[in-house]
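Below, each structure is written out as structure tokens.
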Structure 1
Amino acid sequence: MKFVITTGKAVTLFAWLLMTYNLIMPFEGNIAIILYILLAITTFMHCFQVVIFHTIFKSLLSLKKGDYFSVFIFGAFSLLQYRSKVMQNLGNAETR
């Protein structure tokens with residue numbers, strides 16, 4: 001699972017870099033328009049995931065600004081990482 005999360009984060013980071021590069025130096029043709037639309041959709045979706053993250057995990061983990069930033073950048077892959085962290089904490093609490 002760790003490999004999937006790490007690979008997903010790398011792909012997501014590459015997508016963010018590509019969309020940001022398109023803002024600075026737009027590509028030619030329809031690809032630029034598609035990347036603008038994808039940037040808007042991605043930003044909206046990741047903001048929504050930050051809200052979900054805050055709602056679910058605020059009572060289970062002590063959250064810092066970096067945690068929210070990580071969820072905004074990496075989306076579902078960060079959510080999976082925090083979910084596994086919570087599951088480990090719950091597993092450790094049950095064994096005590």
Structure 2
Amino acid sequence: MITTSEIVSVAVTFILGLLIGFLVKKLFAVGIILIAIVVLLMAIGYLSPVTVEHFLETAGTQVPKAISEAKSFSGYIPYDSIVFIIGFIIGLVKG
């Protein structure tokens with residue numbers, strides 16, 4: 001027999017996957033918009049390629065720290081659960 005705690009656990013895992021899928025889709029969209037803004041600013045001459053290159057080099061120095069932070073959060077996400085994966089895919093598609 002299925003208990004209430006098992007149902008709640010599955011529901012929470014699904015909702016977490018749904019929310020993370022939605023977040024990933026929105027972050028991807030924001031990234032595309034930022035790239036379009038930078039390209040537009042470079043096209044009109046407001047930004048130079050050297051400025052963009054310097055920014056990317058500076059941001060690249062922070063990547064190892066961001067990766068270590070992301071790894072610490074990955075322990076909380078049940079990404080190996082089929083319910084999470086289903087929620088994640090639905091969040092990506094419908095988000």
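Read-outs throughout are calculated quantities, based only on the coordinates presented, and are distinct from any laboratory measurement. Computed from a prediction, not measured in an experiment: that's the story for all the values here. Cβ atoms are built from the backbone, for glycine too; each structure is taken alone.
Odds and ends about this structure:
- Calculating relative contact order in percent (Cα under 8 Å, 6 or more apart) for structures 1, 2 picks out 2 as the one with the greatest value.
- Structure (1, 2) behind the derived value 3.0 of distance in nm of label points 7 Å out along Cα→Cβ at positions 30 and 86: 2
- Here Rg and Dmax of the Cα atoms in Å was derived from just one of the structures 1, 2, and that gives 19.1, 67; the source is 2.
- Highest-scoring label, criterion being distance in nm of label points 7 Å out along Cα→Cβ at positions 38 and 70, among 1, 2: 1
- Among 1, 2, which structure scores highest (criterion: distance in nm of label points 7 Å out along Cα→Cβ at positions 6 and 78): 1
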